[in-house]
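Just so it is clear, none of the values below were taken in a lab; they were calculated from the coordinates. What you are looking at is a predicted structure, and each value in this text was computed from that prediction instead of being measured. Cβ atoms are built from the backbone, for glycine too; each structure is taken alone.
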Structure P
Amino acid sequence: MIQSIGIVGAGQMGSGIAHVCAVAGLDIILVDNNATQLDKALDVIRANMARQVKRGHLDADAAAAAPAKIATAADLGALSSVDMAIEAATENEAVKVEILKQLCPILKPQALLATNTSSISITRLAASTDRPEKFMGMHFMNPVPLMKLVELIRGLATTDETFEAVRELTERLGKQWATSEDFPAFIVNRILLPMINEAVYTLYEGVGTVEAIDTSMRLGANHPMGPLELADFIGLDTCLSVMQVLFDGLSDSKYRPCPLLVKYVDAGWTGRKVGRGFYDYSGDIPAPTR
């Protein structure tokens, strides 16, 4: 049984995965080469747990005990004894491959390995490791503590034993799992990101303003969040990366990233995490930037 997990990357996704694993009683080592990011991640985890307790979604005793289950480290060497490692770095294939190549010699031979990629080929990432049969995709949804789904994606070499172990882990975390074939962007992002990209095209072509587009989809399609607001929440750089994976992997013009999305990313306006995207978050109320 998997009991100890190493998580590489202390950003929004890595900290969220650490959160749910700790609540489930697992022993976590959260690794990031940025000490400030590690401190920030722990603060966010504690704050999110307190919010869950306040809303009645988490037992107060569990919230008090869980943070002690999370150790932090700045070096991958800390993961030499874990039962499983989950890569949760930025959605960039070159970055992920480099992490996996550095990580594999450190892990014990029987350790399982997963990636939280939201779009990149599992088979291709597995081929950069020394254990493709013990490697698979475990795509958590954002925000991890709230979202129930985890997409499970097998690579070409993934064994049944690996899949079953990861499936059991997913259930221990209180998540619902769905299997996806190893195609670009899997299921959720194969459907969601082209919708967001089309919303950006709708803005780009002047069909509607930021406010009009988001209001229309909230009230007209009963979406809890408008597509441009959602893009800011996900991160425009991540949205662009997924669209590029879809466009490159499927060679269909319907997946071409909108030039306006590219422009925003080039400007560094990547959404909530930097305070500006399709909305400006510097004031009390987010204001459209276009």
Structure Q
Amino acid sequence: MVKLYHMSKVLAISGGVDSMVMLDICRQHFAPDELIVAHFDHGIRENSAEDAKFVQRKAKEYGLECQVGRGNLGAKTSEVEAREARYDFLRSVAKEQGGAEIWTAHHLDDLVESVVINFLRGTGWRGLAALDAPGMRRPFLETEIIYEPLDKMAIFEYAAKRGLEFREDPSNSWDEYLRNRIRHQMNNDDAGSGLDFEQKMEIYRLWLEQKELKREIDKAVNTLIPSAGNKWQRAWFRELDPKVALELLRTGTLRTGIQATRPQLEDFRQAILNYAPSKYFNLPGDRLVKLNKIDFEI
């Protein structure tokens, strides 16, 4: 069992069953002054303000601080844009609290869905290490305050047993979102395509292993990579294993604000190996890299 440290926790509370169960569990294990309820109203649905009022009411009932952020994203907002706006708000609340942890109610089904989505998008081996952002905690996927990871069914059972109130977001059933289509397929037992709990746990155990491997790789890469602004030797890439070279380029480009896909990084690696001196390689965002005879600078 991991020791529970006294640190402020920003709880991402949408008002749905997942987050309301997380809120109920957390208030049983932590003092009120350790918890900050944070709700973001995306402004996508007409009745989304009712969710904010509900969360504020429950926070007051529990004697907890509540912060509400509001956007005006509109009905055509993508799932990615909505998530980015939400996390920008959560990070701002955490920063105001002196670097508090952000706790989200992602559960076992969310993990499986994220892994599937990542593989469909061609993210490579890192796709199995989803839901592992720095400063984020996922209590339903940890064993700090619960015995084992919780899936959606277990969350509903907990909510029923405790008589918890929650609001259901109708967008969770919209097939316009890839995640929803995968969720419906994953839970479609009638069609024989559903996953049982043990199958989900197999993916969970792989996730734990891959997460640890990713951290080891990132640590090793960060010890090899030059500081931002230093020149990179083209000769390095003739000696490195291609997979290691791609990890170096991934870290280096991210440090300078460039988000490149794996195929784009492979094209960059090939350019480093083969381009003539003084030729330029175009990275995403129209960032040009001049490849000198010996070195280059991202």
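Okay, here's what the table says:
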| item | result |
| --- | --- |
| Test item: distance in nm of label points 7 Å out along Cα→Cβ at positions 37 and 125 calculated as 4.4, pick one of P, Q | Q |
| Structure (P, Q) behind the derived value 0.7 of distance in nm of label points 7 Å out along Cα→Cβ at positions 93 and 117 | P |
| Top of P, Q by mean count of other Cβ atoms within 10 Å over residues 77-84, largest first | P |
| If percent of Cα pairs over 38 Å apart is computed and equals 12, the structure in P, Q | P |
